[in-house]
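Asker: In the part that follows, the structures are each spelled out as structure tokens.
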Structure I
Amino acid sequence: MHPAKFVAAYALDWCVGDPEGIPHPVRLIGWSIDASERAVRRLSSGKYFELAAGAIIAIGVPAASAFCAHAILRQARRRHPLLGTATEIWLASTCLATRNLLDEAAEVMRTLEIGDMERARLRLARIVGRDTETLDEAEICRAVIETLAESLSDGIVAPLFYLAIGGVPLAMAYKAVNTLDSMIGHRDEKYLYFGRVAARVDDAANFIPARISALLLCLVADWVPETSGPRGWKIWLRDGGKHASPNAGQVEAAMAGILGVRLGGTNRYGNEVTTSPHLGGEFRRATRHAARRAWKAVALASLLGFGGALFFALGRKDA
């Protein structure tokens, strides 16, 4: 992707985000995943069939997403160079989530500041999968911090990474992989086999971006008051492998370390209760002040990550 378009796409996401009501490629990807699942489940059942069918969807949807993105860009460029440029910038911006992530997290924190716990829980439910109805303030803050950390990786750094190395088609394929994992990559009875390949593909796709994200948090920590980069390194290296996810644990451990707060613990998802090891277990529970510092760290990490990706894109252009 040309560096100038790269800058324009990042700026568009940072300034505008993804306004509700405007068509978004990820919604179309989600629809295609849902339609594919419903279609194949009508054909048969059993663990081997589900494993094979899930694998076909896990590979087919990202491939189709990349192909469609390439075809749309090619047709737009044929009609007019400016239309091609505008389309590429817009599609690239839809792969990024800096503005939406920061806005949603800030709104949860704002409602906590005014003491509206019920609205804070409702706003939090927009950005997390866990049940929020009974969470106290510390648990709401923990959820915000963990979501900021994980979304830094899969909503900002990973799309920047794939835009830099493969342009819009590869970034759109990544968004499909990430959407597949969020929709079918669960370990419950329904998706134990059907979503297994989707989960493994997502693990592979996020392996490098998650570790870049953890590194970025440690690098920007000293620009945020009351955070510590060296402490982030220590907790990242010590606790990064404790999480059930080989990738989320890396960035969440780094976040726990730089903030000096305890992350992980018990979450409820419907009738299912999961307990994960604590990251930074010696630290205190999350607070509103810690959540605000996490917000600042993610904003700075996004900017630093963009700078690194732009530098890579410039290097490829000159090569």
Structure II
Amino acid sequence: MSQIEELRAFILIVETGSLTQAADRMGIAVSAVSRRLRDLEVRLGTALIQRSTRRLFLNETGQLFYQRAKSVLATLEDAEQEVKNAGGALSGGLRISAPLSFGIAHMSTAIAQFMHAHPDIHIELDLSDKRVDMIAEGFDLAIRIGNLTDSSLIAKKISSVSVLPAAAPSLISQWPQLTHPGDLAKMPALVYANDRSPHDWGYVGPDGKAGSLHITPRMSANNGDVLRDLAIAGLGMVSLPTFLHYEAINKGLLQPLFPEYRWSGFDIFVVYPKTTILPKRTRVFVDFISGLYGKAPYWEAIEGVRLTG
């Protein structure tokens, strides 16, 4: 029995939690799957899976071996797929992680274009503001906004986004004497709870001098779409990335506050694990998404406002 087939059986047993389901996935008898697991454990000289009357579960050694085995098998499959795709159409799967609001607003069109161009590709898109562990959770690539801290990943900048405070015209009309960002301190505010300093909004004035506005929020939330909608309802001012509220501003539902000031911004990256062999489908998607938004993305096109991402 080949070591590769032993690894395949072991990984499927772990992922399905059942010898029977693993056998069904491999198209072989349950006894054959059980024998492959036993041969693997004998060859390694240690048990990997504990068995009870109701379920199978990994011991500590098995957990460590599972991650390494999955990585080895994935590298082999990627190498095989690379050869198969060398002269033909792309095929295979892509697991992609993206921030929730950005993904909903801007990723569906991008992925539709890519899948139309490559019909044999299937995509699993996970939308969450949680910073996933790409290697442990098996993601091929991720879209990330802001500071990058994981040195085990390769990052490629795909665009930028400005941050711009705004409020509903009905709310602004209640504050007629707004001549400086400091005047906003008393205006009701809605803040993004996941910001490092949600109560402090930094800015740089037209004269190049930096300042900071300290606000007391009326409400905080961990989702920018909610904050934008509440701001449109006139419940408070909000400071958001332009990709979240540029349409509301262009429609007049929100009005920028001190747009002549620069209110910080972020870069947007596509990141992927360092690997000896980068699958062609991953490389093609990275190149595709990198050229899609550009240095002047459409969400920065706000009438009467000059933005720098």
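Read the figures in this text as sums done on the coordinates, not as results from a lab. Predicted model, so just to flag it, every value in this text is computed and none were measured. Cβ atoms are built from the backbone, for glycine too; each structure is taken alone.
Asker: Taking distance in nm of label points 7 Å out along Cα→Cβ at positions 177 and 257 for each of I, II, which is largest? Present the calculation step by step, with values, prior to reporting the outcome.
Answerer: Details: I: 2.5; II: 1.7.
Structure I comes out on top.
Asker: Quick check on the output: -23500 is helix-only ellipticity at 222 nm (-39500 (n - 2.57) for each DSSP H run of 4 or more, over all residues; to 500), derived from one of I, II. Which one produced it?
Answerer: Working: I: -23500; II: -11000.
Computed on structure I.
Asker: Looking at structures I, II, which one was FRET efficiency 1/(1 + (r/R0)^6) of positions 73 and 161 (r between Cβ atoms, R0 = 35 Å, to 0.05) calculated from, given that it came out as 0.40? Spell out each step's value before the answer.
Answerer: Details: I: 0.95; II: 0.40.
Of the options listed, only II reproduces it.
Asker: On to the next question. State the single structure among I, II that was used to calculate Rg and Dmax of the Cα atoms in Å, giving 19.7, 60. Please report the intermediate quantities before stating the final value.
Answerer: Numbers: I: 19.7, 60; II: 25.2, 80.
The correct label is I.
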